[in-house]
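All of the numbers you see were taken from the coordinates with simple rules; none came from a lab. Quick caveat: nothing in here was measured; it's all calculated off a predicted structure. Cβ atoms are built from the backbone, for glycine too; each structure is taken alone.
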Structure 1
Amino acid sequence: MKNRKVLPYILAALLAVFGLSTLFMSTSIFLDLFNVREQEGNYVLGVVWANWLCSLLYLPAVYGFIKRKRWTLPLLLASTAVLLFAFVGLLFYINSGGLYETKTIVALIFRTVVTLIFALMAWIGINKKGKKTVAD
């Protein structure tokens, strides 16, 4: 019984760290804070925009985990869709000769997998077993 009460807070904390760090890093690239642009090398702007958008979707999902809201899953699935779209765009960009870093591919795959894991946890913990109504 305790795990069921604690798990949403653990997931929310992990997602908050993930979302806030994503927001910080992508915003830092946009605004060139702390010379992040130079440190990132050949970053792909479309991927940075996708990461930034996902960070804005992660943050309300944090609240959704804590309050066990059914809309947490659609938020995380939308974030996954954004990342998959960015990955397809990245592949087109690479095939057309665009400059990129290998770490961009690895990071995008990692972010997509982590987002899918959070979505799965929302589906299992909220939508599948949850007692909330559709109006949530």
Structure 2
Amino acid sequence: MPDDPRRVIERLNDTINARDVAGGRELFAPDARVVTATGRVLNLYGLGQLLLDRSSAFPDMKVRIERWVLDGDVVVTEEVLEGTHDGEFAGLSPTGRRVELRMCHVTRVVDGRIVERIAYHDTAGILRQLRSAL
């Protein structure tokens, strides 16, 4: 079913891994509330820019979903981002180091569109992995 919340998140993950910013935007309601792990609230343009920035820093980046919790229109996913630091990230020059970032997203899907997505992850954890390479 195309409006199934789990299917919407599966499609979102596919667009992230394909670096398909336009396809990802189509899955969100125009006024969706998107909150990063650092607490920044992004519009859809900002969300697309975040994906492009991460893709530039980690060109081989892939995100996989390891666990799902579904409760009506809310989907909670435990995810792992893996990639090689081959571009500037958070002011750090490329290290060539392979990193892994565990994340959690709480996403609300209404009528087949994401209306809210909140990220949680150890922001400092990825920096620790990169700095230990210096």
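Match the computed value -26000 of helix-only ellipticity at 222 nm (-39500 (n - 2.57) for each DSSP H run of 4 or more, over all residues; to 500) to one of the structures 1, 2, and report its label. Value -26000 for helix-only ellipticity at 222 nm (-39500 (n - 2.57) for each DSSP H run of 4 or more, over all residues; to 500) corresponds to 1 out of 1, 2. The greatest value of FRET efficiency 1/(1 + (r/R0)^6) of positions 35 and 83 (r between Cβ atoms, R0 = 25 Å, to 0.05) among structures 1, 2 is that of 2. Tell me which of 1, 2 gives 14.8, 46 when you compute Rg and Dmax of the Cα atoms in Å, for residues 27-98 alone. Considering all the candidates, the number was obtained from 1. Figure out for me which of the structures 1, 2 the number 26, 15, 13 belongs to, where semi-axes √(5λ) of the Cα gyration tensor in Å was derived from the coordinates. Derived from 2, not from the others. Calculated for structures 1, 2, relative contact order in percent (Cα under 8 Å, 6 or more apart) is largest in 1.
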